[in-house]
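Each in structure tokens, the structures are laid out below.
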Structure I
Amino acid sequence: MEPSPIEYKPTSPVLFLGICSLNKSPLSNDEPYQKEQSIAAWLKDPQKENLLYQTRKASFELIFQGDLENYGIPLAKHPLNRDLRRGADFNGTARAKYLPAIDRYTGRFYGGKGNDGRIYDLKTSLNGSSHHLLIISGLYGLLRPQEQIQLYESPLEDLPEIQAIWKEGNRLTRLLSAYIKARGVRLVVDMTGQRAYHEMIDWPAIYALPGVRVLHAMANIGPGEDQIKTFGAALCDPLLRMPASELLTLPDSWELEAHHLMLRSIPSPPKGEDWPREPSELEMVLADMRQGLEMFSKNVEEDYERLFGHDKARVLIEEVRQHKSPWNVAINSNLIKDINQFNDPNVKKSLFADLVSLITTFPISRKGKDITELRNGRFGDYLGWRIRINKYRLIFFTNEGGRQLYLHSFDKKHEDEETYDLSKLAARKIRAFFLRIEE
């Protein structure tokens, strides 16, 4: 049985911005592609239409030409991408099978039981509403609810490569701006919720549009994806039924108590209110780093033996015990390879003496001429250091509060010591650097 059509022709100056869904209906129908239902037809700007299709093409090709995986399955071989074709939805000519986005997506934003126990259905609620709804999608960028889309898998929140395609050159923001201008939108209600989707838009650029207000939705039921169900229920009742005149005159901070939801002109709850917050990407990375250090810290004495041989390792271990080392030491498994690559008889001799001093002294001296902090090398509780050992550098990190000392890497001195400035690394790059792992 094919999904029933809806009567939905938005004309109001209010736009709700939501997100796609991991859960999708596998159904498709044989109806021909209707371009008039696509966002391309609603942009009223040939240049922006061309931008949309160019970026969709790049997003499509990333699935089949990249090496991206989702939960260990290559996207190119993912079951949901098996029948994906470059059809009219990508300005191509291949024959494809479609379903309107409002029927394709079946996740929590689109229907279910709200926090008040009532069942909500977004498609039903859109029927007859005059307000606009656009959907952010990893593959398609922006979608109208009635726009026909194929069955696919392109998880924007899990793969930064997908995010990068739409964020490059502010592409997604430019498309959203074009729609706002073309449709006379004066109020944008941001219901993206999850940080990965929210940060796809350059919000200051939207704030700067003449005559346009933005209200950001947030719920105290839970951060990130936990609030998506709340957004869906609140959108269905009452937001889509509220007159445009009422929505346009909402204050800069408005609470909808029935759904524990707030709309704010800034994307954060009022100061002093204990609302749950989605952890930042860096905070999640720091949690991964702590877990990674536990893996390295289990074989420290074995690592000493591999570094210096049995006899000298015993001496080092005894020195540490006699001085009652204040540090919990972790050694990256790649450090030994770093040191062994240099055929220099003085390396381990000098390193041994410095390690004895380092491991038995707390805190790290800020005055030693051979030890300096890495520039912008603080990651949460961890502070990066480099110690000069002749023409070499030992990089290590400390968490003085937790008395953690992590021996990270060993290399020859770089001519440009700014090589050790880590301030421009993205959070996921910080994780890869800190734990010395492949992304």
Structure II
Amino acid sequence: MFRVTDFFICLSVFVCSISSLAYGADWPWYMGPDRTGISGEENLLTLFPAEGPKELWAVSVGAGYGGPSVQDGEVYVLDREDEKRDVLRCLDLDTGKEKWRYSYDAPGSTGHSGSRTAPTVDENNVYSVGLMGDLLCVSRTTHEAVWQHNLLKEYKIALPDWGISQAPFLYEDKIIVAPQAAQAFVVAYSRNTGDVLWEARGEGALGYSSPRVVTLCGEDQVVMISASENRGIGRVLGYSVEDGSLLWSWDGWQCQIPIPWATPLPDDRLFITGGYKAGSVMIQVEKGEKGYSVRELWRLDMNSCGSQIHPPIFYKDHLYVGSNSNEKELGLMCVDLNGKVLWKTKDDRSLPQFERGGFMLAGKTMIALDGKKGTLHLVDPLPFGYKERSRAQVLDGSKMWAPLALSDGRLIVRSQDVMKCLDLRDTAH
């Protein structure tokens, strides 16, 4: 039977296909077009020239970790100025020239102050969540706010130690975010009007993960991870994407400060990982006559696998995990779906450790940034061992933890003070 959701999926694929013909592959939101960290682009460099990839442009940015999003040849980043204002900036992908900006007052400071996650961009608007809880929809045409909310004020939430960190999730007519208030743990807004469509109750403390829509047991649902901070009980939660009703809840994995979102895997499985001694776990979601149930398949403790910031990449039946956190640095690693760690760069100190830098997969190449050294690496994603093709120095500084973005062969990376566009196009093909 053809469902309404099938129609929207087909329509989205058609629109994305038309856009790709005109502008190359876009990277319109956190973790890329299908939110897996994987790009379908080809004809990219497999080796860097001796001088490194060509730098097309560089622009100054305020401190922070907010990654870029790219749509229709435009780069969007939510910047922050002097702990007083948030600034949504639109840059030209070809030149880096600023085309327009929208700023608003957002005074306040937190630990690791500065920008946070990437904006979400559709054909008409840009959706973003700032450090101080401002959820905005800004028109790409008028460059003015279409609608806005403040999650802290509206849901009476105390400012967390590291501010609000949310990547708005676009699903059909909804923008989904997680204020993580008891009465409104996850909220769906109308993408066009900002009206609240539903509010879902939840359990657990406020963390820094984002909601994600996945298909489990044939049903689209919102998966959200809550924190176990202040001795509370954290949970992995599944909600109906249609009305926000709670489908299932599981408290078998605890993390004081969850950041990576859940990674869906074949056969209704989810991989959950985090820092702060949480480690990683694989769970199975099942649906029977009495509803949903969850069971643990396997887990790895903090000494074996745990990513503090970035979700893993799932490729050819293997998970590639940036397993670095405050407590344990294991480097980049490969884990099979039975929970066996096949290799990790920590085992060889001559290999890059990557710290908490971002990474992605494009074609058959992993592109990974060392978050401490600013080196960019081209890696073959292989289960039998780490195989690096090339590396180049592209950034300087520290805490270079922002997610990367790739569009039409242009890779965008950032440090705490500069954002650069690097040309990865292989003009020989």
Structure III
Amino acid sequence: MSDPRADGYSEHDTARPPGREDPDDYRNPFARDYDRLVHTTAFRRLQGKTGVVAPGEADFFRTRLTHTIEVAQLARRLGWKLGAHPDLVEAAAIMHDFGHAPFGHIGEEELSAAIDDTARAWGLDPAEVGGFEGNAETFRLVGARLYGYGTQPGLNLTRATMDAAVKYPWERGEVSDTKWCFYPTERELAAWVRDGVPEHRRHTQSFETQVMEWADDVSYSVHDIEDFYLAGSLPLALLTQSAEARERMAAQLVARRSARGKLATGPSDDPARYTGADLTAAFEELFTERDGPFEGFRSLSGEFDGSGESRQAMRTMRKRLIDRLVHSVTVRDPSAPTRRHENDLVIPRDARLMNDVLRDLLWIFVIEHPRMATYQHGQRRVVRELFELHAATVHRGRGDTSLFPRHLQVDLRQLLEATDRVDAEPEVLRIIADHIVAMTDDSAARMHRRLTGHVSRGFTDLF
């Protein structure tokens, strides 16, 4: 039987939302949170959501679900090694992508733009609606809208677990216009979750969040390199064997960073900004060092061919990259507890640089490829038109909720009948976004075809 306590965490950390207590059982509070998360529909829907490419594109590509499971595994092991509560960091990892829109980051960007445009058309301030951001949607889903808050039924997660999933502890525009975790509609819940955080850490992640986010970054870069090598999109053997190919690739890495204003021209205090020389040296070392992650590719003739040699090279690459990136981290204060806001994760600059080089390789060879651009053009259209079609049906004077699932119709009608409609309308737009986010890639595409008259039948489709 496991220890029912959350050792080192206070009652404040393990508290559940106001008025929401749990009966005691044999599990520690964070194990209970984890158990609830893995039984949600949001977790299951990740199997149908884009990682880099759509589910079903090939048998071996990771989906958003398999990525999440791998992040959870890395986060748990790293958290345990550093002294953080393993159930807590694993729970944070399990839910970190719950708010992901259909079609990945393209869907996220387009949904945010569609919400802003609709808010303006309705005469609302987009800042008071909040746009769309996947991490903010996760916070809303697990804490307020779909899984309960206050007296409503739901997951009833602890304060520490909810805080551990907060990557960007601010509202849109407060610190950043591109990443945030709190919509205006969740201000009360956000204040409760962040209650007790020292003022100087108001915009700082908890220690458990830092562990989870690094596990996410490493999993994303290493596993996508593996997937797209298998798919024949990454010439890893060529890069280990050809100095000329490495020189051309290094120049592209530098040019890409420079074009985005992320290239340092000299020494920088920002650990995520590098000079061209830094990038070139790291890339060269990564593909030429003896006993390095890519050493096994030097003897291969080209792309993955299913041979034992190519499989072994891939396994060695994955193991050495994860070992180097995950196990290189330390903590800021070895004498302080490794929990919540009492410590911080320290990621060596060379590890962060290596991880960024791997991610940039994926962008150059895969994400920025013209094939992906045409693919994503249609996905943007599906997301935008789905949002606008649903919004049009409930706009002032219409109030038709028939396109929505029945469990959302009740809440929408209450909002549409509210005395002060202007105050209710931001929540109406948020519920429409919740509905779109609940769709997988496939169900979003099918719903779009239904609403635009591109199917002749479909009554028995389940949504």
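If Rg and Dmax of the Cα atoms in Å computes to 27.5, 82, which of I, II, III did it come from? So the calculation was done on I. For which of the structures I, II, III does the calculation of mean count of other Cβ atoms within 10 Å over residues 112-119 return 20.5? Attributed to the structure labelled III. So helix-only ellipticity at 222 nm (-39500 (n - 2.57) for each DSSP H run of 4 or more, over all residues; to 500), computed for just one structure, reads -9500; which one of I, II, III is that? Going label by label, the one that fits is I. When mean count of other Cβ atoms within 10 Å over residues 88-95 is worked out for each of I, II, III, structure III gives the greatest result.
Since every read-out is calculated from the coordinates, none of them should be taken as a lab result. Nothing here was measured: the structure is a model prediction, and the numbers come from that model. Cβ atoms are built from the backbone, for glycine too; each structure is taken alone.
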